[in-house]
1. Looking just at percent of Cα pairs over 32 Å apart, for residues 286-509 alone, which of the labels I, II belongs to the structure with the highest value?
2. So helix-only ellipticity at 222 nm (-39500 (n - 2.57) for each DSSP H run of 4 or more, over all residues; to 500), computed for just one structure, reads -8000; which one of I, II is that?
3. Out of I, II, which structure matches 6.4 when distance in nm of label points 7 Å out along Cα→Cβ at positions 70 and 310 is calculated?
4. Any idea which of I, II comes out highest on distance in nm of label points 7 Å out along Cα→Cβ at positions 302 and 454?
5. Supply the structure label, taken from I, II, corresponding to FRET efficiency 1/(1 + (r/R0)^6) of positions 38 and 366 (r between Cβ atoms, R0 = 30 Å, to 0.05) with the calculated value 0.05.
6. Of the structures I, II, report the one carrying the highest value of distance in nm of label points 7 Å out along Cα→Cβ at positions 558 and 590.
7. Which of the displayed structures (I, II) returns the greatest value of distance in nm of label points 7 Å out along Cα→Cβ at positions 22 and 278 on calculation?
8. From which structure (I, II) was semi-axes √(5λ) of the Cα gyration tensor in Å, for residues 390-461 alone calculated, if the value obtained is 37, 16, 14?
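Please treat every number below as a calculation from the coordinates, not as lab data. Predicted, not measured: the structure shown is a model, and the values here were computed from it. Cβ atoms are built from the backbone, for glycine too; each structure is taken alone.
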Structure I
Amino acid sequence: MAVHKVSDIRNICLSGHGGTGKTTLTERLLFATGTVKRMGTVEEGNTVSDWTDEEKSHKHSLQPSVVHFSYEGHEVNLIDTPGLIDFIGQAIACYPAVETVAVVVDAAKGIETAMRRLMKVAAERRLPRMIVVNKIDQPDIDLEMLVETLRSEFGQECLPINLPTPDLKDVINVFEHDGSDDKGDETAFSSVHEAHKKIVEQVIEVDEDLTMQYLEKGEGFDPQKLHEAFEKCLDEGHLVPICFCSAKTGAGIDDLLHIFASLCPSPDEVHPSEFLRRDPEGKEHDYRPDPDPAGPVIAHVFKVTTDPFVGKLGFFRVHEGTVKTKADVLVDDHKKTVRLAHLHRYQGKEHVEVEAVGPGMIAAVAKVDELRFNAVLHDSHDFDNVRVKPLPMLRPMYGLAIELKNHADETKFSAAVHKLMAEDPSLVVERIAATKQTVMRGMGELHLRIVLEKLKHHFGVEVQTSTPKIAYKETVTVKANGHHRHKKQTGGAGQFGEVFLTVEPLPNDHPEGFEFHNDTVGGSIPKQFIPAVEKGVRQALTDGAVAGYPMTGICVRVYDGKYHAVDSKEIAFVTAGKRAFIDGVKNARPALMEPIVSVEIMAPQKHMGDLTSDLMGKRGRIQSTDMLGDGMCAIRAHAPLGELQTYSNQLKSMTAGQGSFTMEYSHDEPAPAHVQAEVVAQYKPHPEED
């Protein structure tokens, strides 16, 4: 059975920048608790967490991995997440499944890009946080300076809960210490007494009784009350404990295990409001499930993957009620139930079947096609209106145009892409009508390289890649007239239709970007042919008039025309409307609109001048620059997407691999004259038959 007492459960997400040692730390925790008999290494490719072929090859975590162990009578569910910036979305996706986010930092490298993002998201979602300083065994590290940097960056509520000994081979738990500086309690920096005093003073601030006791006596706290105050501090973000350890040597691991198992909150002590519930009036409110095993079922799917042996797998966290094998549940607001034939608890890639899973526990179910990422499972239509709060996932902007090497693989490719997108919330594959290309978008070059490897090795599909064309848009800048007379005589009944119209620009914030008005009078064009004229105009909207890109921001007014009682047909007015519209656009000073993105760059301060100059050379506009206090800077700018197609590689080259960036679509702007002229010159319209 997998039903555990709720108060004995701990759910922790191990996150942090790539290379901080999260997977090795997970392996050490499993080894220290006797869960595994031999400790694997990333280099040998035999760790419990990194078990896929891609992870073994690249020696990095590429997807979340769920493990569990028992310690001090508590059941700890640990999620080891990717730290590479390209895969950070998969780490954020796990946050609704846990009560504590433990962000790992390399003692030598200090704060890195992904750490900032992860700490910010956890704080915004009011999730208890702690910082695990790993690799304290490295030479020439300044742990005292690191603590000051962490406090400067993330707030004075960041305080050490333990301190390393001078030889860095062990740690001393200062929170549960008596506060004295006895012989043998020497540390690498600070003092046990001062560290104990700081963290206790921080903790008791949330409890009035403990505060009064401290002012009166200064000591002798009830351990249970202090523990409760500690968890309240974590819940309110009033304390972010800093814990020191070395996954490689094992220093501080027993203390870290104790903190995870006995100091971190359980699901019934801290359960952040990760859900929204819609009331009868359509308004959404925070909803906190009650971790009651006998209550109605509420569970959240935080990870979907495809196992080569058992098929589609959905990993879910139970928030309320008990999920039992062969249970019938509802998915989101679907009216039809699905059966959970088999439930599994996973240890990396290994799994065991269980009969039931209670609140606070994490499990997986196989072969349920209806499951999708972020779905809510429940057993009553009363919860059709419950959903998970939107996750702050970055929009994938790095793209590759892809084309099948063997077009016979079309069906296989389509099925493979749907599976990959289902398990990766940061992957998008779409057909761009404006450029007539299939474009795969992800978080960066490495992200898409991994996806292409999976396509080839798992699904047997090979593709050719190229830089995608920019999806420009066409518009007009002034009001102008257009006219076309369509006349075709081939023997017998012919075709005739004549259209006069005007085109004029619409405001940038127009919701649809197009308006069509019939301003004819006196029956110059019979009413039954007006829809045909509009049909022709809309065809040109899609196909473009000057560069072959879709048009937007245009109002069309048909004010006159002519028809023939015998030869006028719908097809004639479709053609006349289309060509009159194209004529009008060419007379209305057509402009090409290019996509502008918001870009945020994190890099060492010494590269800031070069980076800003480079951005301005790419027609970028710097919005702000900030010094972040740890030798890093943040540059925010707007720049044309066309100038940043290969920016990932350029940034790595300019910053020796230390820089990272994110970008999101912002808006469209008129392209400069030289860019427009170049794009228009490349356009080769298809010849039309008369």
Structure II
Amino acid sequence: MAYTQDTPLLAVKGIGEKTAALYEKVGLATCGDLIRYLPRSYDYYADPITASQAEAGKIQAFSLIVVGRPSVITAGRYKLTTCKAADATGQLELVFFNMPFLAKTLRPRSVHLFRGMVQQKKNGALQLMQPEIKTPAEYDALRRSYQPRYALTKGLKNSAVIRAVEKVLPDYVFPEDYLLAKEREALGLPAEEEALRKIHFPKTAEEIGAARDRLVFDEFFSFVAAIKCRKKEAGEEKNERPMHRVPDTKRLVDALPYALTASQKKAFSEIEADLCGNTVMNRLLQGDVGSGKTILAFLALLLCAANGRQGALMAPTEVLARQHYEDLLAMTKEYALPLYPVLLTGAVKGKERTRVLSDIEDGTANVIIGTHALIQEKVAYHDLSLVITDEQHRFGVRQREALAGKGQSVPVLVMSATPIPRTLAIILYADLSVSQLLELPAERLPNKNLACSPSSRGKVYRFILNEIAKGHQAYVICPAVEESEFMPDLENVTEYTEKLRAALPDSVRIASLNGRMKPAQKDKVMEDFAAHRTDILVSTTVIEVGINVPNATVILIENAERFGLSQLHQLRGRVGRGKDQSYCIFMYSEGIQEKPKRLQILEKSNDGFQIAEEDLKLRGPGDMFGTRQSGEMGFQLADIYEDADILKKAANFADTLLRDDPERVAKLAREVDFRSI
């Protein structure tokens, strides 16, 4: 049977309705979706080594003889099965989680191939954690191969995805490649079909690299081409209804208990000139965490409202939207501003929602703050004349345009705390004018930073307790939600929360947060932390955006070497938002002998733009087998730092096509699904 990009997965033999429902949970409905569901990493089945060659922190394979009988013990919610296995050169301890049946199957003197993560115990002995068990023949079939690993959901196994791809790929009819053969040759890229076949089942590291380069190029090109086409089509749109400068903005600036920085003054003068000028504003306000973007957004909304118009501010989370609303409401009362702000999120329901929608439609509300609820069909604006999106890279172009489309030729201001090197920003923000905030407000104390090993954990906990005793709060960031059989060395939120509760006094209020929680659950946890009903919040990187707690003065990031520089800097930005001294502690993993270079950079600098440039230099070609270090701009595979050279190549090619064949590039751009930026 021939499969096309539109063939439903239910048409594939072996995929029934229950399995199809699992695939839907990870966004797969058709064979085209499946073929473009790229591996997140690979398992390389290297030649087995001897026990004496085992190295802590690495996934390795060994041919070993089981020594004695396995034992099973209960440790908390786990049943641990342990046994000894050896060869002529040494011995390893094998540890299995919740697999008590192995006590019967791992018989003394039986020989198996064991493959797993090697870890070192405090006494120096080596353990093999949750290893795969193969017969010598089974391992030989996998030897020196790269096995893909996909993102999964509960009930969907990696082996099932591999089988499905193996079934569909041989008979899949690929659409025509948009790159001509001569273009691919000039760019040094393989055909799209070849790239997609090899990204799933590569034979060598070189094949993975070449396939990934092509698919990264496709992501960048479609994005850049679409942005450039939009800019070319829009041109400089005439502002038919320019606003007028108003005394209210100067009155607010003069009344603030702090002085605006030089960058803030310059940026607001650019925003004001846009709103009062002859062309419709389409501007990016790019500023480091804590650089004071929000007050500029409020000033722009005040200018709009004082001109008798409506302005909207869209935030990525309900908690952040509510914080913006409460802050603006407080300023409105304190400084007698001509504002009537309303809050519109998914949590606003019943009579309150009806009232808010009515106030928006009849113009009573002149500032509307909310989440994606602002772009729903039922929301009718009276005279929407300014759209501001906070944390810009979290919204899609279509979402931004849907909000701007609620009015006529609406000026747009997008705000981002992602510090992107200027060379890349010129490409990524080709359709926007850019204002940058280059310094922090004077009243903000720079964070004090420390990178340390787990041997300092006791001192770190005592320091956190000392900050809590002063009335402050703390974050702890873990890279995983729960324990993973593939990466058991990573700290995870589930176990860490319990470990912290056991280590600290009962009086310390600890809560946990992760991206798998339902939105209402996440909002409740963040609200409790913001209201100081919690002292320590243990979380994944989900807190990178969406919460502002000036009272939090410490952030501890576990397994810090697992994150990219820019993401670590974003996480660090959760503290240092108040008047008190704040601290960021980067704890790298057990077994790392020297302090990682990226953590040394973060210890020395709080400047996000400088760090972004260092990130660019440090990444080089990157590690294609690791987890992606940054998710800026929302690309599926591409990384703007790791793949900066490919981004520049894609931008140059888009420029060439726009010059030589504008109709072709416009057609390609129209086919793009704007899921990024």
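1. Top value of percent of Cα pairs over 32 Å apart, for residues 286-509 alone, among I, II, belongs to structure I.
2. Details: I: -8000; II: -11500.
Computing helix-only ellipticity at 222 nm (-39500 (n - 2.57) for each DSSP H run of 4 or more, over all residues; to 500) on every structure in I, II gives -8000 only for I.
3. Value 6.4 for distance in nm of label points 7 Å out along Cα→Cβ at positions 70 and 310 corresponds to II out of I, II.
4. Values: I: 1.9; II: 5.1.
Ranking I, II on distance in nm of label points 7 Å out along Cα→Cβ at positions 302 and 454, first place is II.
5. Derived from the structure labelled II.
6. Largest value of distance in nm of label points 7 Å out along Cα→Cβ at positions 558 and 590: I.
7. Going through I, II one by one, distance in nm of label points 7 Å out along Cα→Cβ at positions 22 and 278 is largest in II.
8. II
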